[in-house]
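Okay, got some structures for you below.
Derivation of every value follows stated rules applied to the coordinates shown; laboratory data play no part. If you're wondering where the values come from, they're calculated on a predicted model, not measured in any experiment. Cβ atoms are built from the backbone, for glycine too; each structure is taken alone.
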Structure 1
Amino acid sequence: MLYRTDLHIHSCLSPCASLEMAPAAIVQRAKQVGLNAIALTDHNCTFNLPAFSVICKREGMACLYGMEVTTVEEAHVLCLFEDLETAMKMGQQVYASLPDVQNQPDRFGDQPIIDEHEEILGFAEKFLISASAYDVSSLVKEIHSLGGLIMPAHIDRAVFCIIAQLGFLPDEPFDAVELTALGRPELAQHYSVVRNSDSHDLSAIGSSFTELELESFTMKEIQKALTQAS
């Protein structure tokens, strides 16, 4: 089956995202633009994944559970999991490792935690754009030990990408690297390439995507497809 995937989408929990980005609205928009597999990847936490899980199951949307981790080097890295429980466990660890810097909603935006009915359950107190305590190498090892996928995000951008932060693309066992819609494939070197929208508002969802031919939308099948594409 052909899966049209967008595996880098932020909900309203990310302070840089629009408050319209409730999980229900994200899934509805994804279906409207022809996606049949998505991932929710808020900055350095996973608090809105339970609502996302409920809605994806209700709407028949294939999904992965993830987050966009900011490493010690201030590189953004996508971490994706097949099951909610593992993603939540890793999300708790990453959030706990953030510095004790409180968010300032008036300056940076709200960080609401919501349920599947779009009711606000609370707010993430730490500033989610801070760097975690994980460096790139330790993050790769941790994610793989939990059976997840790890991909440096938007490696062709000028800020918060692994090449811009380190000056090179390190030789780590990444499952793929992410390029923006216009990113040059040669930047990926020998790694498989995925393209996602990095959506922070509804209109951007599906603006860039990756098609994967899979027998089923499972981590094993995704890993196999990415390996064959490298």
Structure 2
Amino acid sequence: MLSLEQQNELREKYRQQNPGWLPATEQYAELVRQQLAPGRRLLDLGCGRGGLVEQLNHPLIQMVGIDPDLQSLREHRLDLSRTVAFSDHLPFTANSFDLVFCSWLLEHLEYPLATFRAICRVLRPGGAFVFITPNGSHPLSLLNQGLGRFSKLQGRIVERLYGRSPADTFSTFYRANKLSQLQQLSRDSGLTLAQWHTIADPTYLAFSPALFRLMCWFEAVLPERRRLHLVGLFVKPDTH
């Protein structure tokens, strides 16, 4: 089994071997922080029990979280406003938020355009939407895409390999986590894809030192557009 602690140790080793490299989660967090400013209202899509929102130095009264899983919301580690909802039907009035962000959500969207249009509606003009997702063009993602259609099987595999509860493993559709898909969603939703970054990470199959070295080599020879993770920023145009 490969624990998160072991993965993070390998990421630190990879960082030392590749100066300037940052894990996708750190690049995502930095992109979110760049959008913070006093008085801005934030919406955490798929907030679960916590996550990046716990690391932001921003008033809780200005943050809202949604998730379709009531139990996760009850177990949320922060006392912020939260409600049961799906991302494609956001229960907020238009122009309610300055920043929307989500981690590991886009790959699960069966109808992503509905979500992107909902985000565009609740964002104020000039607002931002920041995301992190597996790159659907990476070979591991293509494998996971097949497994994701059988969530129970995928859950058992994830539990065996990474020690994660099957209850926290959800079906994947991979309809909003390739660059071409995001560009099309940008054209159709009213949001503008302003930034995108692909980030290598050789730790997911690093069950031995030899496998870690193999994955480091594999990530090095992959084309940039196919690196494992996608982090990006959409903006809602300010028409004024």
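A value of 2.6 was derived for distance in nm of label points 7 Å out along Cα→Cβ at positions 58 and 82; which structure in 1, 2 was it taken from? Derived from the structure labelled 1.
A value of -8000 for helix-only ellipticity at 222 nm (-39500 (n - 2.57) for each DSSP H run of 4 or more, over all residues; to 500), calculated from one of 1, 2, originates in structure 1. In this comparison of 1, 2, the computed figure 3.4 for distance in nm of label points 7 Å out along Cα→Cβ at positions 98 and 218 is attributed to 1.
If you line up 1, 2 by Rg/Rh (Cα atoms, Kirkwood Rh), for residues 122-169 alone, the top spot, with the largest value, goes to 2. Computing mean count of other Cβ atoms within 10 Å over residues 2-9 across structures 1, 2 gives 22.9 for structure 1. When Rg/Rh (Cα atoms, Kirkwood Rh), for residues 66-113 alone is worked out for each of 1, 2, structure 1 gives the greatest result. Sorting 1, 2 by volume of the Cα convex hull per residue in Å³, for residues 90-177 alone from high to low puts 1 first, with the largest value. Taking P(r) over Cα pairs in 10 Å bins from 0, in percent from the coordinates of each of 1, 2, which one would give 8, 37, 40, 15, 1? Traced to structure 1.
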